Structure P
Amino acid sequence: METQNQWRIYSIYIGSFFILNILNTYMLTIQAFNRYIAPFKHTFTGEINAILGNFSVLFFIILISFLIIKKAKSRMLFLLITTFFLNLFIFAMGVFNLFFGTAFSIPASTIFNNPSDGFAMGTFLNALLELVTYARIIVFWPFIILLTLYILSDRKALSKITFKIKIEKFVSGTLLVMLMLFVSIFSYYEQYKETLPLNSAKSTFAVQNLGVYPYYLGEFFGQPFDLDLQKLLDLQDEEDLAAAYQEYNKNQSSYINFFDSLTYSNRLTMSQAVENLFIDPSISNGDSLHGILEGRNLVLIHLESLNTFLLQQPDTNERLVFMNQLLSQSFVFNNFYNNVGMGVSSDGELSILTGLYPMGDRTLYWEFDKIDYQLNSITSYFNQEGYHTEAIHGDNQKFYNRDRVYPEMFGFNNFYSLEDFVEDGYDVKEGYLYDSTNNLRHVSPWISDYHLADYTFEFGTSLVNNGTPFMLFSITMMPHTPYEFDPNGYRVDIFPQFNNQISGLTMRYINYVDYVDDVLKRFFISETGVDQTLDHTVYLFYSDHGSGIKNGDLDILFNRQLSVLETRKMLQQVPAWIYVPGDEYINYGDYQIRKGLINGEQNLVRSQVDLYRTMIELFNLPVGKNAYYGVHGMSTEPTFALDNRLLDVVTDQYFASMRNPNKVFPEEADMTEEEYQYILRFKQLSDIIVSKGDMQKTIDDAIQRIYG
């Protein structure tokens, strides 16, 4: 009788191993359990398929335990330990979701090639905090339940139950597992091709519709699950490629816009520009806006992790005094979004400098080690005009493989990094004395952005004095998650209304508004109040991506309940503006700033790829017949913005998820099937460009040969 009872406990234990570990995968696939993901619509076929896939892997684990372990007690212990590691894996994948918003894939692992100095400890502590603040410890519930059953069982009696399966039964079971996996994988691919056939959607779609365990097991053994998009789109030769890309090519004297069916051109005129645009007569070219900045220098400034909501929230906006004054003298993109993917900051750079979308599931900067990309870039065009081009970054030169990518892929004449700053006397441990009157230093693992601003002016001045035209790409480091190293320290007094209401992470982020405002000011006004605006120079500012805060704190900051989609929209919206200082000064009391020669606002949707085209046409860069795909930042032409990691789409009418087109904000809006297919096809074509090193040149050559 006792033996039968222990057999019953043992059977319950085995069944629980299956049920609990299958249910635990939903912690990665259902948004109700994991607010950090952007899932696909759940379907009956997909759920059954995922259950079959997950069951197959767990069943194979059971088979192994029956083959190599004789005692039931030892087998239970083996499954208990296995469950712990499966739960730990689920937790780790959840942490990845926390920082990147999408499911992990092997191609995404290149993100870990970056040196972790300055980020590792804060990120690790933030992940551990998630165990408590977001109850992520719940992912260990299968282990806890099985551990309880194991402790409560009569292990002495269980140790008497011994048996092993024969090798022929193990082989039969393995063949059954392979058959189930084959059915599951075949079904997954058929669903994938019919739903959203993009490689950046692969990992999230697979964990939902193939199963967490079989997907990652397949990736571990080298099955990339990638799609051949050129084959999928039936682009068999160069003629097919030319026709496909010409449909989206905006480098034409006349083309019809998909969204409003109106005709536009690669030569923007005032009649097709936004109504509030002001162009100073000193740079006016009559009705044409093409080339009005030709011959001027460019300082392209990459702002780290800034969200537009800092300007929209009254309390944070109030502290951005200089930024608002600068915006009043600039052309401002009020409805601007990032295009980043897994490469985040590097992806923002890619879109700005090449006008291309990143893949979304991998970091192209690291892919450059394997693929010799030959891409058109703003840098190469400025080089052709005789400009000195230089990237200036306060981080390790190997971060995002920049020491190779900047000179070899983009063609920068020089890359000035942390190592160069240090060689020239910067002491990282001592930090930067940004306020000598009050003896205030900024200490961080990187070069202070105060010094970045000062160095940009000093180096730019030397080039101006030498009569050398230049394009400088100045890249700020902070604020950067988890928002440490603020020189002003962690403060609750400046926003007391939010103290104990929002997370420490969010409080640290909004604390950074003072630093951001000071650094922006430093680009134009020295510590002693002297003007350090570079003559005959255009400043273009953009933020690479948003803050990534996703724990309901935006609801508190804006004192209203936000939907998941509205929150995502706000987190993808970032600031961007163009400032063209003239010679006239505007007095703001303690300091003066130069009056802008171009003024106005763009309220239509724009994104990072659109700035690429905007720079090309305003500076009249020598692109020839090379294709480009964005819209002009100052035009009234409608377009869309695409986040290449989550595959969210923004138009002037809606914010929608391509992963689940039924999810739209505002709810009364609608993403039509025609719009969905148009955007999907462009994303697929964009991915093809960055799939092979010489693909862009092949496409450009084919377009020029066929269309002239």
Structure Q
Amino acid sequence: MHTSLLRGLTTAAGVLAIAVSAAAQGSNDCATATVIAGTGTFNVVTTGATDSAQQSGTCPTAHNDVWFKWTAPSSGLFSMATCGGSSIDTVLAVYQASACPAAVNLVGCNDDACGLQSTVAFSATSGTSYMLQVGAFTAGQTFSGTFTLGVPVPCGPSSGPDVITGDLLDILNVAPVGGIDAIAIGTESCNLGTAVANWIANTNAHPVIRQNAYRYKVISGAGRFEQVGLSWCKNAFSSLQNSLCCTCLPGGDGSHLGVGCSDPYGAGLNGDQTNPEPNWLINAHTGVFTYPPGNVAVSGAVARRCQIATTDVENTGTGTRYFGEGQYVTADDSAAGNQNNNASYREMTCASGSFTFTGTTQRQLPAIRAWAVAESGVTLTDVQVPGDGLITVGSKATNLGGGQWHYEYAVYNLNSDRNVGSFSVPVPAGVTVTNIGFHDVNYHDNDGNGSANFSGTDWVGALSGGAVSWACQTQAQNALANAIRWGTLYNFRFDANVAPTSGVTTFGLWKTGSPASMTATGDVPGASAFSNFCLGDGSGTACPCGNNGTAGRGCANSTFASGALLAGSGTASVVADTALLSASSMTGATCVFFQGTLQQAPVVVDDGLGCVTGSVIRLGTKSVASNASSFPQVGDPLISVRGALPGAGGTRYYQCFYRNAVAAFCPPATSNRTNGVVITWAP
């Protein structure tokens, strides 16, 4: 798999090397090493070779080895590999020497890099000679194949250090305490950049490692992707130089992660409780944090680990899915502008309260991306805060049937230090909103300014001023307010009686600065298919005998001074018609629902106002019970059918006529009408 990390040059030197390679098979004696030049693919045959006395002393013995002599055509990094060129377990070594080398001349060696084959990367100086040794891991084993010599392709496009979560390794499960479960997640970092990354213990010049847990579940017919756990951060202390993501190049040591190198921390290490970093001391955008953290002492098996309420733990396999997330934060990575790709996720299964990993790690993708994997139709919008971190806003509208839609939103703060303190969704006039909700994740173990927990007060949502809005206390009101801080995801939700359209949501930044707020696109409630007209509330034509009703209703009747009300609900679609006309505050025993193709300026009709004209269809005469009635009722045709709506839909106008129970009211008339309703029918 590592062959893709190497490339041959298409220069004349490269072509020459390939041409020469047919004769370049290696020598059993380093004193008569086969001379090769340039870069490319070279033949190697170890048949009949014996073990050389010259061995690296660092890698396993290169058995039945042969030798090549090569002079670097330029200065820089080079890579020698048997990946794809051998069917046996190989060993490679490179020495800076022009004749048989000593172990002190070793510049690099490797046993296994791409399966059982080998890759050794080394820094070369133009015009300097190097002795290349190719052998087998197993004594007595020989082969005929090829090796490549070239310039390593960088792991990624980033310059400077670029530390990502290359893999989520394992999970430490802790027994619940007091209704709180806990896990720790093992991680392996990779440096995809072009410079070594600091890994200096006992300073703040090393990464901290955060672990999060998320759950996807369908509730009441709609999906929810929620964060259910977060941890304190592991302080990294010493780096290995493995090759998880790509070829590990020279230059790394215990205090620096080399270019292309990886460093594993098992779940036991990441779940360390003795000296973790509290999240509040970390600026995840700059990577700067206070060290040592000066933690307040805590005790108990769940302390400072990724805590999950036991009520949020359930077996997977029945629609519930879990995802673990690891995130590295480090200052030199941030200084190079590479802090937005540091989080990765992996799916988890849960059985009897115990979590295990399944599938593969999704590198450089925070867990909110799993929402779009678990459920179709999810919109995710990344918003970069100027001079600060990255916020991702997710949205999904789900048709619940009966004209109702569930609107679900997730706001995820990857690394913004300004945090998020408010969220709002526009709602057109006439839309009915219900079941406004909110979900957050709890900080714990005094993880907040001054070692006091951040507030867990829920944001209360409300419909006002044409939007559903939520907010926490401002920074001025409470420095411990429940803002959406780095590495956390909060949810906002409600139901509405209209289908979605693409629109703009707004989130406010909690810490002062410019801009004060930013926007994201996603699903928002569309304009209502139902609107009122022909009002008897005095806002237009006056009712016939001063019997004006109240706002939005028809003219007053002898029983209800506010006037009768006609309202529309459901889905106004010709192919999915659930529309319902509901009339209330009426008098009399029966009423008539009717439809017109046109509207006219209000005209006085008996005790009320009439506005429906054009081609008029009587939808149905219905009984009035408890001063209310509706159309359609059981056994009635749909409104679109009775009203003969064309397949393309269209606009129609509706009113309800009813009798006044008191003949002397507003004499001499004995009838009245509700307000009118306009329905815009979709196909």
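Each of structures P, Q was scored by mean count of other Cβ atoms within 10 Å over residues 352-359; the highest score is held by P. Figure out for me which of the structures P, Q the number -0.53, -0.76, -0.96 belongs to, where log10 I(q)/I(0) by the Debye sum over Cα atoms at q = 0.06, 0.08, 0.10 Å⁻¹ was derived from the coordinates. For log10 I(q)/I(0) by the Debye sum over Cα atoms at q = 0.06, 0.08, 0.10 Å⁻¹, the value -0.53, -0.76, -0.96 is produced by structure Q. Out of P, Q, which one gives -13000 for helix-only ellipticity at 222 nm (-39500 (n - 2.57) for each DSSP H run of 4 or more, over all residues; to 500) as computed from the coordinates? Checking each candidate, the match is P. Here distance in nm of label points 7 Å out along Cα→Cβ at positions 152 and 520 was calculated and came to 3.7; which of the structures P, Q was it taken from? Comparing all candidates, it corresponds to Q.
A value of 8 was derived for relative contact order in percent (Cα under 8 Å, 6 or more apart); which structure in P, Q was it taken from?
This figure was derived from Q.
Every number in this text was worked out from the coordinates using simple rules, so none of it is lab data. In this text, all values refer to a predicted model and were calculated from it rather than measured experimentally. Cβ atoms are built from the backbone, for glycine too; each structure is taken alone.
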